[in-house]
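S.K.: Scrolling down, you'll hit the structures one after another.
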Structure 1
Amino acid sequence: MILVHNYVLAVICLIFSMICWGSWANTQKMAAKNWRFELFYWDFVVGLLITAVVAAFTAGSMGSEGRTFLQDIAQADSSSIMYAMLGGIVWNLGTLLLVAAMAVAGMAVGFPIGGGIAWILGIVFNFILVVLDKGKPEGNTTMLFIGVAIIIAAIYFSMLAYKRLTQEQKKPSSKGLLLSLFAGLTIAFFYGLVVKSLDNTFVAGGSGTLTPFSGVFFFTIGAVISTPVFNLFVMRYPVQGERLRMKDYFKGDFFTHLTGVIGGIIWMAGMVISFMSAGATNPAISYALSNGAPVVAMVWGVFVWKEFKGAPQSTNKLLAAMFSLFVIGLVLITLSNS
């Protein structure tokens, strides 16, 4: 298989992952005019599966490092497979909540709050895993957690900006904030679960453990098998609008379905690149960098989709503070591994 070992190149790859994870939601916005997020999600998961399979049989089976994808599956033990699949199930529930939050509150709100909370908790969770596994933290711990504290402040400014927007529009804000909160609390733990299924070297894989590409593959299987359970429930009890049925899915045209698939491809491309590069840093840093997606999503939501158009003028200062703090926090986290 093909992996990244150089730290600088790994950081570039993780930034690419961050862009993917902060940009895939644009496809939901593109389809949202006539297409509910629940229907979008079916196609999104198809895109995830296609990309994971293609990556497994190309980059996961080429090169001279470690085992090929099929060799790795043949020797994998059940606990490693279950950890990776559990990571996919947990991520799937959280991401469905995040998509719902974006449908209610917008991309510039759902992502900074939900994604930001997941970012913070995920950094802490993966940091604990590293300490438990290796007996000591890696990198500059002080700088890492200063970055985390700054991101918390950015999330607070995001919430303030959203409340001012909803007050101006005379709309309730609690539903969007709660969905974002629960999304973040759920998504935070998926990365550590998938990492737990992998060998520490991220190269050859240990006896029974998975290499990055098979880990990503089984993560995707977890997401695929849990989607009918989670999404059919949300369709039956929607967060907004009328109840949906599966027959509604087949009313979409080719372009609408393709848009959802492309969204899944974009997200999974970020996942594959992130795990290809994770061995050059440590899980806490890898998660922190690749999950800087709220910064990217905020730019799309504010400047491209104009989600705060019509908000009070004072909201601009809150948005500027939110963006600045996210960027500062991201830079500090990046430097904390040096």
Structure 2
Amino acid sequence: MLDNLERMEKIDKSKMRELLLEFPLQCEEAVKLGENLAIPEKFFREMTKVVVCGLGGSAIGGDILKTLLSEKLELPIWVNRSYTLPQIVDKKTLVFIVSYSGNTEETLSAYKETIKRKSLAISICSGGKLRELSKKNKTPCLVVPPGMPPRTTVGYLFISMLKILERLRGIDGGDYDELFRVLSEIRDRFAPEAPLSKNSAKSLSQELAGKIPLIYGVEGLTDVAAHRLKTQFNENSKILAFWNVFPELNHNEIVPLGGEGGIDLGQFYLIFIRDKDEGKRIKKRIGVTQSIIKEKTKYTEIWTEGKNPLTRILSAIYIGDWLSFYLAILQGVDPTPVKMIDLLKKELEKV
């Protein structure tokens, strides 16, 4: 079924597959956007902390930044998914205001508060009200290409921020040549033309059909990839999914996995997102957890690829994007539309 490209095209009416195929190129273009944005000199002198404001697909870039730069950047990074700002935001805080559409009401509210506090604001959007307000307030605004679902623009929204922070603090964000090469290899392996027999994203989607995914990452390594995959299952595949991280889940969620509560664990499918730098104790925890569940439910592992942390994080995210796409196709649903989100926005406009 997943090798029937004609059927796939009929289901994927909005052409999500084409956006997935273009992701490596998107990342290359994002590097140039981040390099070319004009940044006021005072940003280089005064920045003491970083806050990323956004929701949904526009916020995940902040999570990636936090995971990637926790040991490289001497400044703290917060991700703010709210109408308001945390009290730590002041005149020396670099605030990224990220809204792909430029019309996210929570983010616009946070932007207005950022202007009141006279913070070091940089907006990232494709247009909308945020671009208009940025022009009015003379806020540096990085404009990305329009017309895509926000969740497919993580390359534009994340890498542009990374390049800006590299410029402001002189840090090394990662090996971009390796990133582009590895992402291109993943694209070729998981493209629709790659047959089921050689395409692990297709075969795993078949295993997941009718199941509720539980996605487990590792704190500070693959936590953001686990979170991202959960949201991609929600939006692309239209299914419920849940995520958690090691070692925290070993202090709570492992209890029902033992079967004591009488839950039918067969309705779940566990996905462990693995990385070569997990550490011996985390490896041991994962092994014990897998031994507990192996007789009760199915599980698989997705391993990050590449040598550099930047590549490893985005490789896992890209693999998960393809997996959620094929699960949507298998279920006969167009991955792109998000009817419930659209309905919610229309209802909110009435208030």
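Values in this text are rule-based calculations from the coordinates and carry no lab data. Everything numeric in this text was worked out from a predicted model, so none of it was measured. Cβ atoms are built from the backbone, for glycine too; each structure is taken alone.
S.K.: Please state which of the structures 1, 2 yields 20.5 when mean count of other Cβ atoms within 10 Å over residues 121-128 is computed from it. Could you put the intermediate results ahead of the total?
M.R.: Values: 1: 20.5; 2: 23.4.
This value belongs to structure 1.
S.K.: From which structure (1, 2) was FRET efficiency 1/(1 + (r/R0)^6) of positions 49 and 297 (r between Cβ atoms, R0 = 41 Å, to 0.05) calculated, if the value obtained is 0.95?
M.R.: It traces back to 1.
S.K.: The value -23500 for helix-only ellipticity at 222 nm (-39500 (n - 2.57) for each DSSP H run of 4 or more, over all residues; to 500) was derived from one model only; which of 1, 2 is it?
M.R.: The structure behind it is 1.
S.K.: Okay, next question. As an exercise: mean count of other Cβ atoms within 10 Å over residues 57-64, calculated from one structure in 1, 2, equals 24.9. Which structure is it?
M.R.: Computed on structure 2.
S.K.: Further question on the same structure: Out of 1, 2, choose the structure whose coordinates give FRET efficiency 1/(1 + (r/R0)^6) of positions 105 and 329 (r between Cβ atoms, R0 = 25 Å, to 0.05) equal to 0.20 when calculated.
M.R.: The correct label is 2.
S.K.: Name the one structure among 1, 2 that relative contact order in percent (Cα under 8 Å, 6 or more apart) of 40 was derived from.
M.R.: Working: 1: 40; 2: 20.
Corresponding structure: 1.
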